[in-house]
Structure P
């Protein structure tokens, strides 16, 4: 009976410790996002991060063993947000409308948070590669894109590569040359029609 009571008493303690650790990590990550959104990805340092989070640098190390571990957690957080947006239901059953909606979601996601876009899609941090666990949500999001392309008859991997290059190119141009505007984001409809026409022409030719 005594063993049974001890087990019951230990469980809440473990849950409390886990919750406390998760809350501390979330606070540090929030401070990290705040830092890179104001100063850029290259400005992330553990000393400045600790200052913003209101803790000491050794305390940061007790939750993340390196700066790349923080970047990995940030990548995973951003990828999960992207995947959640990507899998939202579409209002239309028309394949082209769904592809357009999917692309506009991607554009809005990227443009709304430039450091997050740079971390997820531009490999902007030298020496950093996301872990398989953090990268997995990004794969799920890409699967949604592949599904929408397939519904439009696009199956060739070369065309999938062309599509990702086209859409990220529009994002890069928008962010670099017209921040806050829509000079390139408004070209999504025309770019989609041009891309699908090109793919149809190549399928006919073969």
Structure Q
């Protein structure tokens, strides 16, 4: 399958494309605006792979957790692009994407947040693949050592990483192959208004 994935939830935009058995990816710079960079980067990857939008089988976007504005940018792009080319748009949790790279029957992917906070979730790997074994969670920096010890005490393999768009390709392919598409909705784990306090608006350019 040919799958395009975008992740705008971090300071640096990432875009990845699986096409013809190859994976193409690109990572932007933190100072670049995601909404301005997204379309040119997607166009560049499609050109490198020698395919057009109508040859895609699906378009996936990171649904979170991460920055509120970035989640909205990526998911809006996937929804509009999918509608334009008549292909499914998928919302893939970054925690699920991170879980794919951790070996073990019970795994707990961890994504670093602002000021040493953590996002985490427990998954169980079985005959039917990777399945959530609990809801996604958000931990404050001061609580994380205790929570990590509890997870490891329960037998979970804890792995911390910062997933990118290329990490979304695996779960997106699995969902498309099974025809079980996830709900197209964002994954917000923090209260509304948190981002304005954590990440003040950039000066106008």
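Please treat every number below as a calculation from the coordinates, not as lab data. Computed from a predicted structure; not experimentally measured. Cβ atoms are built from the backbone, for glycine too; each structure is taken alone.
Distance in nm of label points 7 Å out along Cα→Cβ at positions 162 and 186 was computed and gave 2.7; which structure, P, Q, did it come from?
On the way: P: 2.7; Q: 2.1.
Only structure P yields this read-out.
One of P, Q was used to compute helix-only ellipticity at 222 nm (-39500 (n - 2.57) for each DSSP H run of 4 or more, over all residues; to 500), and the answer was -25500. Which one was it? The correct label is P. When relative contact order in percent (Cα under 8 Å, 6 or more apart) is worked out for each of P, Q, structure Q gives the greatest result. Ranked by distance in nm of label points 7 Å out along Cα→Cβ at positions 26 and 178, structures P, Q are led by P, which has the greatest value. I have 16.9, 52 for Rg and Dmax of the Cα atoms in Å, calculated from one of the structures P, Q. Which structure is it? Derived from Q, not from the others.
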